Structure I
Amino acid sequence: MTKPAAKRTVDMQILADWVEPRSRVLDLGCGRGSLLDSLVQSKDIFAVGVDFEFEKIATCVQLGVTVYQGDMLEFMRSFPDGHFDRVICSRTLEEVADPAAVIAEALRVGRAVTVGFVNHGFWRNRLATLLHGRKPRNAVYTKDWFESRPSNPVGVADFEHFCAVKGYRVTRRALLGGDWRTPCLFAPNLLAGYALYDLAK
């Protein structure tokens, strides 16, 4: 198992621990459906995913995951308030055009919203930028800027400031060190490699 794949396994385990059995879960930017497929098997959830890329949608269909291809905001607007028990945005907000609107709509259709993101403020990213004056290149940021999608790199401090400004409650969080395994208990904006938050209004 490669290092990124191993890290993704830890990420998925934390998400699985937070999801209630037999709940209704929407995964925004569901990718190839591996998270939802795992949750269906382990938690017997009602799962729905949404993604924009046809190739990933096709993989979801092969897994038997219910999935919608298209714009996630448009998709969420078709549901009433509180339709889902949980909406998951795992490594998604960094790539959407309007992350604030996505979270607001997710909190409308979901009773809880789980957000996971790579901490851009992690010390290795800061050091790489300081030394080279360029976008970091590592196991997480694998592409040059000209090969990447539009992105909104976010750090722990940025995200918590956003929640405070918008008045969103952080009901729990998991901050992991650079190995994405060890809990980060000190200076997370500098030392955490990955962050997971549960939000509520």
Structure II
Amino acid sequence: MPAKGDGLVSKYINRRFSHPLTKFILHFWPNCNPNLISIISALTGIIGSILFFMNFPLLGGILVQISSIIDGSDGEVARANGRTSFFGGFFDSVIDRYVDVFIFVGLTFYSLNVLLIKHAFLLGIITITGAYSISYTAAKVELKNDIKFSRTIQGRDTRLFLVFLAGICAIFTDWAIPICLISISFLTHGSVILRINQIRKEKDLNKFLFFKK
């Protein structure tokens, strides 16, 4: 049961696992509160971030990806048992932002294995800013039905999947984690620039159509 706005990772990877998980949950707990699943997803992601901090990148990456999968299940459960609500979506979005900070802070501390402290923390700040800017720009236009932002590879599912891959690659080189942060920074800040340009073009188009009338 894909959700509107799913990115490529959610659509082709995460949903293959979250759908069976949702069926399992609904079988044993039909009236499960979706917010509880959001909390479990958050705790899983936070534990993953702590494992990065403790220099266990493989386990950290696996838990981060599991958290991403579970995060897709809360919406599926809500839609299946008719418990979708504005509060549920709001709560899930807010808690995701906190988890993202924990994860990127964990990656930042792990990066100290190969980077100077000032470089590692600067990279961490840039990455966190990019992740928040993506969410902020989406929130700013969510009530504008005529504006749609692409979410193919710009979404949280892609960012967490990159963290998962970096956790695997960190077995071979500690540079995998800083490279992951750099990649996410380029992806997020680049997407924000494209979104700003998209809004500018649509504004100019609306102005043109107005004067044409």
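Rule-based calculations on the coordinates, nothing more; no lab input. None of the values given here were measured: they were computed from a predicted structure. Cβ atoms are built from the backbone, for glycine too; each structure is taken alone.
If you work out distance in nm of label points 7 Å out along Cα→Cβ at positions 98 and 154 for I, II, which one comes out largest? The structure with the largest value is II.
For which of I, II does P(r) over Cα pairs in 5 Å bins from 0, in percent, calculated from the coordinates, equal 1, 7, 14, 17, 18, 14, 11, 7, 5, 2, 1, 0, 0? So the calculation was done on II. Here helix-only ellipticity at 222 nm (-39500 (n - 2.57) for each DSSP H run of 4 or more, over all residues; to 500) was derived from just one of the structures I, II, and that gives -11000; the source is I.
Computing relative contact order in percent (Cα under 8 Å, 6 or more apart) across structures I, II gives 26 for structure II. Assign the value 2.2, calculated as distance in nm of label points 7 Å out along Cα→Cβ at positions 18 and 138, to the correct structure from I, II. Considering all the candidates, the number was obtained from I.
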